[in-house]
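Structures incoming, each one as structure tokens.
Here, each number is a calculation from the coordinates, and none is a lab measurement. Everything numeric here is computed off the predicted structure, so don't read it as measured data. Cβ atoms are built from the backbone, for glycine too; each structure is taken alone.
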Structure P
Amino acid sequence: MGAAIRQKQRAERGEATTEMVLVTPVLLLLIAFVIQFALWYHASHVAGAAAQEGVRAARAYAGTAEAGKERAEKFLAETGPTVVVGADVHAIRDVEHARVEVHGHAPSVVPGFRLPVDAVADSPNERLTSAPARNGGG
């Protein structure tokens, strides 16, 4: 009777090993997807911040689209070139509005899984106006 119990325990030990062999890769892939999502989320926020920095420079009084593009690119370089991979910045400024777009993708942890990152910031331009006349009564 003792031999039968030992043999059953050995068989169960083999089943546990087989389960671990099957579950471990799935668990690691799940963890990789969580990390991939976190990197995409961070890259999206960095791209948005770069677009906002660029539009602030472009919309300023006497600002230019080139100044906005340079500021956004500088912001992306300061945060690290691996946060938004392959970043492409476009800036437009006309009489009324300034607009900066940042396009790229998040770093890839899962092979073959590439998430795009896009951000747009649009704002009216600053302009000087005459000060309203004040009433001196007081």
Structure Q
Amino acid sequence: MKKLILLFLLISGSLQAQNTISVVHYPTDMGIGLRYDRQIHNSGLYIAMSKGNYRISETERINNHIKSAIGYVKYLKNEDGTSSYISAGVSYHYYSNRITNMPDVVYCPLSFDLGTGVKFKHTTIGFCFDFLKWEGGVNFGINF
């Protein structure tokens, strides 16, 4: 996790762009991670990484679900001084173990997600949803 934070800070080298670092939570697998958004004018990019564990039943678990994502963000100015955004990205999934009675789509390594959110002066609140895996995530961040 320390390496991921260092990578986010190195990427944010330019002071002309607005940067956001967010904590991401995925309730489906109880995953937690980080997301970095870089806004230049009305568009930008994001990268995210999280780790969680699916609990299928009392005895069955899918451990170490690692999700990494990269995508495009489009920012829209609102009349009240805030800005909202929409995003679309591609995700890569890694699982350390598999349960045999699960459908193949569960273990597909690539998927896509769509998101939306609102940026206030110093904070960001967002939501993203992965339609292939049918899981959503929320993020709370700090703008700098």
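When distance in nm of label points 7 Å out along Cα→Cβ at positions 40 and 104 is compared over structures P, Q, which one is greatest?
Structure Q comes out on top.
Compute mean count of other Cβ atoms within 10 Å over residues 56-63 for each of P, Q and report the one that scores greatest.
P
If helix-only ellipticity at 222 nm (-39500 (n - 2.57) for each DSSP H run of 4 or more, over all residues; to 500) is computed to be -2000, which of P, Q is the source?
Going label by label, the one that fits is Q.
The value 35, 10, 9 for semi-axes √(5λ) of the Cα gyration tensor in Å, for residues 64-111 alone was derived from one model only; which of P, Q is it?
Computed on structure Q.
With mean projected area of the Cα convex hull in nm² derived from the coordinates and found to be 8.9, which of P, Q does the value describe?
The read-out was computed on structure Q.
Work out which structure the value 24 belongs to, where relative contact order in percent (Cα under 8 Å, 6 or more apart) was derived from one of P, Q.
That value comes from structure P.
Out of P, Q, which structure matches 2.2 when distance in nm of label points 7 Å out along Cα→Cβ at positions 32 and 120 is calculated?
Derived from Q, not from the others.
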